[in-house]
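Each structure below appears as C-alpha cells.
What follows draws every value from the coordinates through simple rules; no lab data is involved. It should be emphasised that the depicted structure is a prediction, and the values quoted were computed from it without experimental measurement. Cβ atoms are built from the backbone, for glycine too; each structure is taken alone.
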Structure P
Amino acid sequence: MKSTDLKVEKLPALSAFFPAHNEEDNLPILINNAVQVFSRVANEFEIVIVDDGSSDNTKGILENLKKNNPNLVTVYHEHNMGYGAALRSGLTACRYEYIFFSDSDNQFDLNEISHLISHIRDHDVVIGYRGKRRDPFMRTINAFGWKLIIRLFLGVRARDINCAFKLFHRSHIKDIELISDGAMISAELLAYLDKKKLRVKEVKVTHFPRKSGDQTGANLKVIARAFKELFIIKKSLKKFLTKNDKCN
C-alpha cells in the first residue's frame with residue numbers, strides 16, 4: 001500500500017519542524033511537499049524551519065516562501081550552532097500537541113507520516129527506521145558503530161537512532177531538558193523517552209539519496225563533539241532518574 005493510499009484519522013493539529021543548514025535548493029521542494037501532505041493529515045498544521053546559521057541563501061529563500069505560505073514559521077540562528085541546537089529551537093517553537101520532525105534534505109517521503117500517525121494513538125512515540133539507508137558507505141559504517149556505542153552507554157535499543165522521522169506528543173517531552181548542541185540530540189531524546197518508560201513504536205520508512213547540499217555527520221569536529229556530549233548526557237540522565245525516583 002502506498003503512503004498516499006493509507007487512510008488515517010486526521011490529527012487535530014500538527015507542528016512539524018525541520019532544521020536547515022545551507023539547504024537553499026531543497027527548501028522550495030520541501031515546503032511544497034509539506035503543505036500538500038500535512039493539509040491531508042491534520043486539521044491545522046505549522047511548518048517550522050530552523051535556519052542554523054546558513055551561509056548560502058537559505059534565509060532569503062525562506063522569506064520569499066513565507067509570502068505565500070501562512071503556515072510557515074521561521075527561526076534563525078545568527079551563526080551555526082549545531083544540529084542539536086537547531087532541534088531544540090524547533091521544539092521550543094512548536095505550538096501543537098503532536099510534534100513531528102524530519103530533515104530539510106528531502107531524503108524522506110513526507111507522505112509516510114501517515115504510517116506514523118496510524119500508530120500514534122496507541123503509542124506515545126512513533127519513530128522511523130530506514131529500510132535501506134541511501135548514504136555513502138563510510139557514513140553507514142560509522143552509523144552502525146555509533147549505534148553500538150549508544151546502546152552500551154545509554155541503553156537505547158532503537159534500530160535507527162538518528163533517523164530523522166519521528167512523531168510524538170508534546171506532553172511527553174515538556175519535563176525533559178535536552179542539552180546536546182550536536183549529533184547526540186536524537187540519542188539523548190530517545191534515552192529520556194526510554195527512561196520515562198513510554199510506549200515506542202518503530203516503523204520502516206523509505207530513504208532517498210541526497211541530491212543537493214552537503215552532509216556534515218562524518219565531519220571530525222561533529223564526531224568529537226558527539227563523544228564529548230555522550231558523557232555529559234549520561235550524567236544528566238542519572239540526575240533525571242534520581243529526581244524522578246524522589247518524586248515517586
Structure Q
Amino acid sequence: MSYYQEFPPAVIEKIGYYVYLLSDPTSGEVFYVGKGTGNRVFAHLNAVMEGVEGSDKLDRIRAILDKGQTVQHRIIRHGLTEKESFEVEAALIDLIGLADLTNLVQGHGADDRGQMTVAEVIAKYEAPAVIIHEPVILITINRLYRRGMSAEELYEVTRGNWVIGQRREQVKYAFAVYNGIIREVYEIYRWQPATARRESQKRQQRWRFDGVVATHLRHYVGGSTVNYAVTGAQNPIRYVNC
C-alpha cells in the first residue's frame with residue numbers, strides 16, 4: 001500500500017487553513033471532521049502507523065488498514081482563515097451528526113449557532129436570558145437530545161456519563177441545555193462513577209449524578225444561557241457559581 005503522508009512544501013504555503021474529512025473507502029462513510037494547516041490531515045494516519053493508540057478515531061483507521069485498505073482524505077475547503085475553518089468544521093459536524101462521527105466534541109459555536117429548526121431559532125432568540133443564583137452545572141446535551149424524548153430519557157442523557165473533575169462536589173443543581181435553552185433542571189443528590197459504555201471510555205473516569213427534577217427552580221426552564229456562553233467553547237460542561 002502507498003499513502004500520502006505529507007503535502008509538498010509548495011502546497012503547504014498555498015493552502016492555508018483547511019477543513020477535511022476522513023472516510024471509510026468501502027462504505028464511503030465519513031467518520032471524522034477536522035481542520036488545520038500544514039500536514040494536519042495526515043496526522044491521524046501517521047499516528048496509527050507509529051503505533052499510537054487511545055481513541056475511536058485511531059481504532060477506526062487501524063481497522064481500515066488491517067483490511068489492506070487506505071483511509072480516504074478529502075479536503076472540503078482550503079485557503080481559509082482560522083475563524084472560517086472553525087465555522088466550516090462546525091457546520092459539517094452539525095450536518096453529519098456527532099453521533100455518527102468519532103469526533104469527541106461538537107464544533108465551534110455549536111451550542112449557540114448550531115443546527116436548529118425554524119421554531120428553535122425563534123425560541124432561542126425570544127427566550128429571556130436568565131441570571132442564575134444557585135451553584136449549577138450547565139450540561140449541553142446537543143449531541144444526545146432528541147425532539148419528543150420523554151422526561152425519563154431527558155434525565156438519562158443529562159445525568160451522564162461525563163468526564164468531570166472534583167469540582168462537581170460543589171454543584172447542587174444540573175441544568176440540561178439544548179441549543180442554548182434550558183430544557184430541565186435537576187437537584188443533584190450524589191455523583192457516582194459511571195460504567196463505561198465502550199472501550200474508549202475506560203481511559204478516563206466518567207461520572208453520573210443521581211437526582212430529581214428541581215421543581216422549585218423550574219422558572220429557569222425555557223430561559224437562555226447566553227449570559228454564560230463562552231466563545232469557541234466545545235466542552236459540554238460549564239460551572240456557574242461554584
Task: Top of P, Q by distance in nm of label points 7 Å out along Cα→Cβ at positions 44 and 76, largest first - done: P
TODO: Looking at mean count of other Cβ atoms within 10 Å over residues 12-19, point out which structure of P, Q has the largest value.
DONE: P
Task: For helix-only ellipticity at 222 nm (-39500 (n - 2.57) for each DSSP H run of 4 or more, over all residues; to 500) computed as -13000, the structure of P, Q it came from - done: P
Task: Structure with the greatest value (metric mean count of other Cβ atoms within 10 Å over residues 164-171, set P, Q) - done: P
Task: Structure responsible for 20.1, 63, with Rg and Dmax of the Cα atoms in Å calculated and labels P, Q on offer - done: Q
Open item on the list: By the measure relative contact order in percent (Cα under 8 Å, 6 or more apart), tell me the structure among P, Q with the highest figure.
Closed with: P
